[in-house]
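K.L.:
Listed after this line are the structures, all set down as structure tokens.
A short reminder: the numbers here are calculations on the coordinates, not readings from a lab. Nothing here was measured: the structure is a model prediction, and the numbers come from that model. Cβ atoms are built from the backbone, for glycine too; each structure is taken alone.
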Structure P
Amino acid sequence: MAGLKEVKKRIGSVKNIRKITKTMEMVSAAKSRKMMNRVHDSQPYGKKIFELMEKLSTYGANIESPFLKPKENPRQYILLVITANRGLCGAYNSNVLKLARQRIKELQEQKKEVKLYVIGKKAASYFKFIRFPVEKVYTNFEDNFKFEQAKELMDLFTEKFLKGEFDILEVISTHYYSSTSQKPEVKQLLPLISDIAKGKEKKVQTNIIMLPSKEEILKKIIPHILEYSIYKLILEAVTSEQIYRRIAMKSASDAANDMTKSLTRLYNRKRQGKITQEISEIVAGADAIK
């Protein structure tokens, strides 16, 4: 059984760990609030640009865009897996990687060709460990990443898509619903899924004249929709990471508190037992002198 010095040393170690986890919790809480504000601030733009695209279809817009045309019998897939560069964020990384493995297995069973692009060192390390080839790794998407970085990434994929290097682009990431709900999901980015792409019939209003034409407007906004979509997915993933880390660090701090209390009780019992033993020895020695 550990002595007094060992127990006291363990108490000091646990307290030091709690200081670290409490600090990390506070940092993650500040970052998560900042990221949630960015998510909420970006939503009105995304909502309006999608509304504009759908509304143009009701005005009789008809566009033949490769970004809207679904592929028949797609064979080549690109999966973009978004994880964190660091750990200590609970099940955030493992949930995304588990979903990615499931999706890869599904596509391989269907005899599809899968190419993998990853964001985050954790995904890169994992796929290297299981020896699954990765085309490219991005590690610069932290909580301070810019829209231009997402645009540059989307430009790469659209260029490859137009060259016919793949048929479908899917993103596997953690979707942010609210501060209490985040869930890993698979979302298709290319070809773009919309009512226009699906060919849904709508009541068409033909008595509206637009300059430039409705088709020209659609050609202009579709690239913006793609850029916003990938930006939104990365933004939500980074936001979810900070929320997961805050929760994980709070759990660690609470566990450290409980462990400190338990070790303190153990230390007090041992100390009281030692004092009682010393008193008994003194009394026994006094009796022996008499």
Structure Q
Amino acid sequence: MGKKQILLCLTLVLMCACKGVKKDDTGSDKPVIMVTIEPQRYFTEAIAGNNFDVVSIVTKGNSPENYDPTPQQLVALKNSDAYLRIGHIGFEQIWLDRLLENTPHLQVFDTSKDVDLIFDDHHHHEEGHHSCGLGVEPHIWNSPENALIIARNTYRALSQLDKNNEPYYFERYDSLCNVITKTDSIIRHRLQEPGAAETFIIYHPALSYFAREYGLHQISIEDNGKEPSPAHLKELIDFCKENDVHIIFIQPEFDKRNAELIAEEINGKVIPIDPLSYDWNAEMIAIADALATQNK
């Protein structure tokens, strides 16, 4: 279904939508907060506890770079109290302004506020950003340092939405910060093991902030957001052979054939990862574990 058809469906459904008590798909009467991706749902639920129902727009197995919401999700958005955006991902760049035109009551909070953003050509080409010729690298959540900032912004948003329960949110925010800090400590310990990889290949460059935080080198199989050319693949293979690189990460929403081709040429390992997983801390540690065991 195209974007025009989806917006038409939204208009028709909103005209017919019932007014009154808000309910999510489970029939809950709790106020609803919408977020963009599953890691956000993890952060938000950790702080919100039982006071809000938290719903992700981009569901498991889909890419937030080019996701189109369903009419049902658009109705759910209309019935929400707030939207917590991750900041700069493709879905938000393409859809958010249009969605807000149909939901003027909706409070929107940007959880990327105060993150030290990375700018690159890749996301300029892929998502059409135009900031001095560069686009924002949007995968901010894949970094414990940034996760602490996202958590703080989420705590502030919840406290603004529900001022009476601010102490409750602060207590849960503090607990989440402890989890994030412990995750960071485990990652650093893993990456200090002898022989741990300092460079890795990844299909879609979703670990830029992870790499920056831990002094690693990320190399993308994608070429400016597109399928790699034979020449690009040859460059990657030659680089890996010259620099003893053996780790190749692949996300579930992308084709793994090129990753397997490179692995065969360099005697490498293709390792499935899911940076969009709800289990944020487990995923971050699993990535570090894979890098720590490069030669094992």
Structure R
Amino acid sequence: MELRHLRYFVAVAEEGSLTVAAERRLHTAQPSLSRQLRDLELEVGALLFVRTSRGVALTAAGQAFLDHARLALSQAAEAVAAARRAARPAKASFAVGFLTGQEVEWLSHVTQVLRAQLKDIDFRVTSDFSPAIAAAVQRGEIDLGFSRLEAQPDLTYKVIAHEPIVVILPHDHPLAERTEIEPRELAQGPFIGYSDTPHVLSRIVDRYLHEHGVAVSPSHFLDGFATGISLVASTGGVTLLPAYVEKLLPRSVVSRSLTGRPPTIEVAVGYRADNPSPVLRSFLENIDRLIASHAAGAGNVSLP
């Protein structure tokens, strides 16, 4: 039994017609295809097809044979692919992790910096909460992390931007009529606070509110921007989030600036200095291009 017999059988079984399978799938003559199928049936020792008014149909034996034929073809194709992969030099891998949502801001700039190398590397992208991204870099699971300045041993950070923090609120909230919102006005309604996960953001907001003498009593707590946006939309409360979320807001939620000098939060790339990756080294050598590229296209993020 040869693989071509299995390919012919599967094609006819899926098309339900010798003519269609011969002309459209196999590009062979129908008489030749019929002979190949008869040879297969002789080898199997059972009829695999019966003729019907509409073409051909599988017998019980043919139906049982079909799944195994597909599996054999799949395994044969994978064997070829595996051999070809083994014959090629292994690609260098480079994994980048983003604080969820930041890939919208930064991924295109990363690929621009790495453009000349992308075809030669296995480039992987993940997203997660900031502490998890930093921990993954520390463990060596990813080469580069876009996150906040998380306390992790053996990590080196390069600050690449400072994001202003803005007010996130429902579009029909009374404060939404303003172009800017006073810090004291945040205490007038339900405020959505922070769980332990976004601890860098929580620390910055707490300090900002304390400096302005604003006391809030959180009604709910967010662990990430998506949860925060959902809570704003569903509860009518307000919260403070980095400005990068503005591109991700649904129509029912809007952002407004804070008056005066708003708080900012740092965006940094973290990496291990002992990582021998030549791709990482090349990226770090060109990191100023990344910063300049992002700053040129950013409307609300400024260079440090």
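K.L.:
Once distance in nm of label points 7 Å out along Cα→Cβ at positions 53 and 237 is calculated for every structure in P, Q, R, which label goes with the largest value?
P.N.:
R
K.L.:
From which structure (P, Q, R) was relative contact order in percent (Cα under 8 Å, 6 or more apart) calculated, if the value obtained is 16?
P.N.:
Label of the originating structure: Q.
K.L.:
Still on this structure: Out of P, Q, R, which one gives -22000 for helix-only ellipticity at 222 nm (-39500 (n - 2.57) for each DSSP H run of 4 or more, over all residues; to 500) as computed from the coordinates?
P.N.:
Answer for the origin of the read-out: P.
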